[in-house]
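Multiple structures are listed underneath, in structure tokens.
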Structure 1
Amino acid sequence: MEGWRGTSGAAKVRRGRLTRKIIKIAVLGLFLWCIYVGFRAVLGWIVGLPKVREVEVTGARTVNPEEVVERCGVRPGDRLYKVDIKEVVERVKGIPWVRDVEVHRSLFGKLVLKIEERKPVALLVAGRLFPVDADGVVLSPLKVPPDLPLITGVPEEGIKIGRRINYPPAERALRWICGVGDVEPGLLDEISEVNAEEGRLTAYLTDGTEVVLGGRPRQDASYLRAVLQRLSQEGRKARFLDLRFSCQVVARF
């Protein structure tokens, strides 16, 4: 009988320990559940409470900020943290002059759009003067065109604002201008026009000199700079230069 009672007492101890363990687990589970519910409540408050008070545009010099605000599709009163950033970026990048945009949200209800504009490097002459950037994207005309080299001989049907140039000779002319700008940027100040006719590229300097280009920007820039410096030292002016030949420049006076 005493042995049976001892066994029964040990069983009660084990049952007591198991009960306490279950209670601890239940309390811990309840505690974690409360944390989860509280976290969801706080997250819901953050996402749902702040509203858009203002849409601010920075970095816009050529682009009209009002157009950016209109295009982004966000209005005052919208839930700030429910704004689809990716969609806003895609909408704003639909403006031809916008190369990229960063979107930032403030807890105080401000949505900031930081604009990176495209930088024109030349002007396409096709009925009007269309700025074009180094990527070949045609931009909408400006009231006051910038002082940049002209690309002539481009058919109007090859021009679509917001899209890349769709005319191979004009693409060659643009690559030549960009290439010279990389190695001899100051030389572009002396180039008035690059004609993009089929077969060859011809540049016209600001003093009227006609220059048949070799199509190799680095070599052409080196030859042209050397010839112009020599002619300036000699006090002479050429009417025609041909850069298509290796190691020599043909000139007519």
Structure 2
Amino acid sequence: MARIHTVEKAQQRYERVPKLDENGEQIVTPVLRKDGTPKTTKTGKEVVVRPTVNDLTKPLPNRKCGKCGKEIEPGMAYRWVQPKSGPYGGTKRYICLDCPTWRQSELSSSKMAGVYAAQEQCDDDLYNCGDTSDLESLRDDLADQVEAVADEYDESAQNMVDGFGHETSMSDELVEKAESLRSWAEDIRSVYFEEFSEDDVESVPDATESDHEDDVEQARDEWLNEQRELLSDEMGNCPV
């Protein structure tokens, strides 16, 4: 995942302009090798650096938080990240510290973003589940979304085979990912949740009805947490 950076104090930004010498000409500095000779390209062209400086008469607008839209003013703390979206990097994103940081699904441009989003949603909803029916529904939704991503990998592999007229190492890799995700989806669906029964709750002799109700409630909370952990543990077993 792309590294998230935190800046303690935002600085005023200015337009960058060429650095000039005393005659008003742009400064051009040759890049030297370790032995002191000028570095050149393969065609023999000299490699140079043209430094720039801030133009203090041309301030740039403040950046804005990509989540809430608030301006990130000078002196404010903020976060930035630059997730890779191609061979030449990606676009920087900024958020203020009042907003929650980016999730893994938000920083991925691969098909796995769908799996990350499914895991995050499952994790959000897990502790809202109050019985086995809720847990089973959440379990099946997670498995469905994992299988949907597996279908995307299969489709990409088939498109690659159709394009080249034969299987390739890349298409084989995509098929392997699809198979791994489908196998994992089966494991998710196989998670079994036990039912809770008050008859299994033991109370101390001569306990009052109120004490027994407290024992039942505590036992039910413990049971529910154990059932939630079953799904949470399997959710973390993504093989890709």
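Coordinate-derived values only; no laboratory data. Worth saying up front: this structure is predicted, and the values here are computed from it rather than measured. Cβ atoms are built from the backbone, for glycine too; each structure is taken alone.
With relative contact order in percent (Cα under 8 Å, 6 or more apart) coming out at 15, pick the structure among 1, 2 it was computed from.
The value was obtained from structure 2.
If you work out Rg/Rh (Cα atoms, Kirkwood Rh) for 1, 2, which one comes out largest?
1
Matching task: 4.4 is the computed value of distance in nm of label points 7 Å out along Cα→Cβ at positions 19 and 123. Pick the structure from 1, 2.
Checking each candidate, the match is 2.
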